[in-house]
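The structures come next, written out as structure tokens.
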Structure P
Amino acid sequence: MRHDLRNGQDPNFLSVVEGVRSADIAFANFEGAVRPPDAELPSEYHPSDAVTLDCLKWMGFNLLSLANNHAFEAAEAGIQYTEELARQKGFTTAGTGATLEEASRAGVLEISGTKIALIAMDTANCQTEKAVAGPGGPSGINPLRAECIEGGGFRLNPEDLSRNLMAIEQAASRVDCLFVSLHEHFWPEGGRSEWGTPCSWKREFSRRCIDAGACAVICHGIPRACPVEIYRDRPIFHSMGNFIFHSRMDCWDEQMIWEGIVVTGCLAESRIRDLRILPIILADEKGRADVPFVDRWFPTLAGGAAAERILDRIFTESEALGTEMQRSGDTYSIMLS
């Protein structure tokens, strides 16, 4: 995220904003880092400005994951500064800290006596290995590392796996609802054509998170909307795609990368119910999606052929995982008991 979106006037963009604002809990993965004042950084780093956090606050978000492969965009000092600044602005955050213990700890948001917790982690690929928090600092991310295994696939680091599952179990015992955020770059070896089929390691790990007490697992990293899986009547979102994607890279030129979903639901008796999936498409300030990708700053509600394309893909891929959905206009619903 590189631009302030508060001047957007397109009705479909403002509808998205109003939807976020209407929620008691609004989660996003903040994929970046804010440059500390007067920091001198190498040219290969691409930090965000503090105004991006102001923009997310204006939109209505209050729960942020900071653990991802761009957390190091302002070096070690930027990880600490981003966390401190986000909390000063009223966000509850998770996924970074001055020590590994702090980075693994849940952020807790209390609303009307209900305690909501977030634990966030990153698969710490080569881009973020240097940002992993250590026992004695400096500030870093909460990692979930892995190694390639013979014959294909990945094996999760046993210490990272054990630490995170224990953190989930401990946090879940103290709050009413716990969300787990996983930013992952251990993608299917077949490339983009296989993004819609979640890797076996991710499905297994997400289920173990729910067994440990998570109410939902929210995955991101794959830059397009992926299927929704239901396990023990709790949702696993394998990726919601891009909500804001201010990229200058020509490699992200496929339409599906500039589409995503917004998911809403109700929290009752420590369970998430009545999920609604709304398709979004990234557009310019006038709501136009037929413009260069570099100008498509704003998330807008999708309609017509775009909504049909996004929802059909989500439905087909989710159905393959056993998820039942009901269609109503440009929205899919998942009823949870």
Structure Q
Amino acid sequence: MKKMISMLFSLVVAAVFPIAAYAEVKVVEAESTYIMGDNDSKVVAHRIAVQEAQRKALELAGTYVESLTQVKNFQLTKDEIKSYTAGVLETEIESEQMRGTMEHPEIYIKTRCKIDTDILIAQIDKFQENEDLKEQVNAAAKENDDLKKERDELVKQLASEKNKAKAAETRQKLDSVLSQEEANDDTHKVWVNVGSQLILVDENGKQIKQADLDNSEILLQRAITVNPQNQRARLMLAAIYQKKGNTVAAEDQLRLAIEHNPTGPIPHLKLGVLLKNEGKYQQALQQFQIVERMRPHNPEMLFFTGMTFKEMNRCNRSVNYLHRFLKNPRAKNYPRKEQKAMQTIKECRGGQLGRL
């Protein structure tokens, strides 16, 4: 039988339905049909079709988001809009079917995602305000793009391969790439559902259901098993352990994140905050100093460094960092930290200046 492999896409964008006076929900649907070749298995073909339908839904969502007046006001690039949209939205499988003929079976997948404009704009605003969050979503988008390119190349190789042994080897490589894409899907699912509450220090007071924490932990453990270098999964897993009171496990995950990516400032910052909260002030300062070398104007680093010096009764150093924090244009994004910083400076100037 002649080998043939192709992907067909049919894209549908549903109407916009108002759900509140100033909010809208946009439903975006995407269809992917994968035509199987001689070297394909149904399982792998299904996984590819799912990935393609999800990707197409997010691309369409990005096109819609780009048209929103509120998003235009952010003056974002197309790549930024694509990254932020993918970082906020979650797709779901609406239907799936086997089609085609016995010689050329097809796997059909239909996915959809909903865009709540109010929530979307608020999330994009957070990404704009927080350099660390922005870095995470951009890194995730780049990794997914790289995996997609690798998958496409392997699919082409598999379609044209005549040697059975080499075809089996290519299928194994393809399985590995698909597993990484699916692990990223799991990580993204956790991010959309509980990520902002876990990662943003200012929102640590929000309640998350125990069942959501447990389910998220399972997904993230699976993700790092597939890809130990998945920094986002390790950061969220560390935050879950902190929520559960297991600071030892949280510290382990943060140190592993640093081990796999020592130049990333976020794990150092999160580890520093954890160590500060445990009273390990000197170790915390070491982590903050690493962040300072990478990001000298990072507002969270400035705030937590100042607060750590305050805990050490080194008020002069504390005031210095807290002043730098308050002068930072992005400090307004952390109103509770602003209030705490001003209160701490007032306390230090009340006669308890401490040593340098």
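Each reported figure results from applying straightforward, stated rules to the coordinates on display, with no laboratory input. For clarity, every value in this text was computed on a predicted model and none was experimentally measured. Cβ atoms are built from the backbone, for glycine too; each structure is taken alone.
Determine which structure produced the value 23.4 for mean count of other Cβ atoms within 10 Å over residues 52-59, calculated from the coordinates; the candidates are P, Q. Answer by label: Q. Largest in volume of the Cα convex hull per residue in Å³ among the labelled structures P, Q is structure Q.
Check the numbers for distance in nm of label points 7 Å out along Cα→Cβ at positions 164 and 188 across P, Q and tell me which is largest. If you can, show how the numbers build up before the last one.
Details: P: 2.1; Q: 3.7.
Largest value of distance in nm of label points 7 Å out along Cα→Cβ at positions 164 and 188: Q.
Which of the displayed structures (P, Q) returns the greatest value of distance in nm of label points 7 Å out along Cα→Cβ at positions 124 and 324 on calculation?
Details: P: 4.1; Q: 3.3.
Largest one: structure P.
Looking across P, Q, the calculation of distance in nm of label points 7 Å out along Cα→Cβ at positions 140 and 244 that yields 2.8 traces back to P.
Supply the structure label, taken from P, Q, corresponding to helix-only ellipticity at 222 nm (-39500 (n - 2.57) for each DSSP H run of 4 or more, over all residues; to 500) with the calculated value -7500. Before the final figure, lay out each step's value.
Details: P: -7500; Q: -21000.
It was calculated from structure P.
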